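Listed next: structures, encoded as structure tokens.
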Structure P
């Protein structure tokens, strides 16, 4: 049997555990057992943009339910694909589930794509899976960080590259909304290290997270959301928002007006807040689609080069957070669904990171909810 965690698309806090029959493999298919995966606010963003970007389509189930994608490790437990053998360990985009069937395509020594028909029109970056047998020991020792931080820090890097590629849009400062989020703190880190003359880095966060963000040492200034009205409106500003909070975005637009050179939405850490939908804005608030910048740089720099650079920076930043993040292990369906609700309710501190598995702890140990 395959165990799945399904989320109601119209009410994310409602989650259920479902068991489905394991299908017979067709020629060219593999069955992987999902060992462990990360659960972050980014996954709530996947749910929020599930229809717009197509995240519900990766691992489809009957509506009104959906499976939220996660980043994790899985082991091949059955194979009818000639290029992939039982026992291989892979890393990539997986469902919140115990197992999933895949159809490997375009296999190389280092990776393959899932060539399932329903994924053909979805962003290629999410269809690629890394084969880990050749990974260096240093990378193997960072499995938790690879799940928790690499996808988010890769987004941080492509955001940073987007800003650099466009000359920071002529801005004197970059405002990072939800600077305590993993993607936000990664972007602040990269901006703070920019070698040339750079704009000031301003982290926006809630009062309870000021100490955490300040302690990272990557922002020139940390501003709470309720202090936006005190910021200097005459500075040309690029705004990169991970919060998705319509009131925050409206306050930024009202404060900076025509001096707002860029306003882009990346995630929705404040997913329950209203969205920003202006009728007339000097600067549009547009969704940033990371795969498009990855695709542009694949043309500019050659296939895979931007991902290589992003992974290098992700490794560096992940190593820097060792000892700062409290990585919590959750085992079993009840613990995983409870952790999901904690993310939806914004009840998990930014210093806490969750690694999860639908398998129970060995020896039948008690599961914490």
Structure Q
């Protein structure tokens, strides 16, 4: 299947600083792609290149088999939803939603038909005459979504659109955005630093690190088959434990939920616990002052420096090269001291 949107060897430099380094990616029509990574990894710069707000130093943006690298933003058939909502404060909900259609000089009858459809889809009919200042954060984000919907552009770029909302509202809006994307068949490129957003919404995640693609795959693939220590520790909360056992020439990776307290195994001492209601995180110091986190069900208390033993199953462990930090293909039997 031919990619609907294609990034080909995109490099972006600001002066001598490389912000993006040889990024290539194929996106299928109707796919929801999350660009995930820490601050400064280049994800927003990549989104701006897609939108036409930045020009790559090298490489091409290809949309529907047409090279659009230097096309104006208005000629790319793309809508955008910003973190800051980008609403005109003196215009009503209706006027904000119709602003782009009026600029494109669409017939008024068509504008009104699209407006009614968008207001219904985002449940804003009762608020159509309100000003943005009279709306909640979630309602303002719905206005921004409605503005993208009425454009009828097949590609929608979203730049951390939920970061200004509280946790409960973020969860609600995640479901709403995903449902709208599937209903409308939109191709969405969604920038976030929040792994929960990426894991719960995206068909595929593009994990960026220092301007390069670290790993691309379905959410479950990145969680279950991380290819580097960065991917292993960025995806998953709490992060995967990475440590080096005495005598080993590899780094061992084990997720906290797969580490178990046993009567024998690797010795350590409890340094602290965090109670999360449905679970308790237990931080155990092992050899060479390394810390391993365990996630256990319900509440459990420990005395500080209480001695414990930990174990994990071989099939739940990963091996990473201590120099390249890349995953090795096959885990080997664990070498766990029991004295």
Structure R
């Protein structure tokens, strides 16, 4: 089968494209990757053909320039698609789907799989209507959180697929749950939500019971804040290779997954850090009234934080951590992991049946 993965983003942002790559046998199928390169970089990926369309952009660019770059990508990618006889297109992300809506529905009706990984303004009637058509005409549509069904058009096409990374979370790498002091609370990944994390740093700063760790790009602002406020129990690593993730998790006692809430995208998503917590049995800080907290709280691994009520949170977290029943938590987490693996395998089986592998 001739398959294309189409993405209006760089490969580095195609989170867990491995869901498909590991299930496509390149000895039996041709796989092309058609993607937008915003950074003028070369990215390695195992495929038959790689079509990199350079559309350099930065956050400082005007909306007009960004639109022009996306339209450039659309034109060049469409030309590639028209000159290829693809039997299946895997569409990466809602934005890509909207950008190529016409060609997908007119020429690839029931010949594409749509991947939805985030909220994309579906509260707008026009966007909602377009998404309804895109989902309806897909073979099936994967979502990375069942919480998304609260804002997406109703359909029987949705398939839940969990964002677990087998390379990091393979069985032979499971960490042993043990309590350490001072307690290392780590944020691992692209550091955002600066206001929320500033609040956390403010209340836990220089508390000898904790060490705060921020691993990932975007730490500069928080590092400057810590220096200005003479906070010493904090460590930073500005960027890391994905292969270092497990080592950083092994330096972690509690995962920091505090994002805030009262935002559709944040309230309904399931964080990748959630899977780190479940698979590696690492306690996690979540935010109240979010689907991530709802999904994991039954295991006992999570502590839900209200970012508007942080007074005394240090003592509360310390007490919770000390009272964790590790045996009971491990059993419940294992049951959740089995449920996750079963859900994903159903999607893999459907996909393999579809491509005839």
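Read-outs: derived from the displayed coordinates by stated rules, not from any lab. Predicted model only: the values in this text are computed from it and were never measured. Cβ atoms are built from the backbone, for glycine too; each structure is taken alone.
Can you spot which of P, Q, R the value 20.9 was calculated from, given it is mean count of other Cβ atoms within 10 Å over residues 147-154? Matching structure: Q.
If semi-axes √(5λ) of the Cα gyration tensor in Å is computed to be 35, 22, 20, which of P, Q, R is the source?
Details: P: 35, 22, 20; Q: 45, 25, 15; R: 37, 23, 19.
Traced to structure P.
Given a value of 19.7, 61 for Rg and Dmax of the Cα atoms in Å, for residues 19-202 alone, point me to the structure among P, Q, R it was derived from. Of the structures listed, the value fits R.
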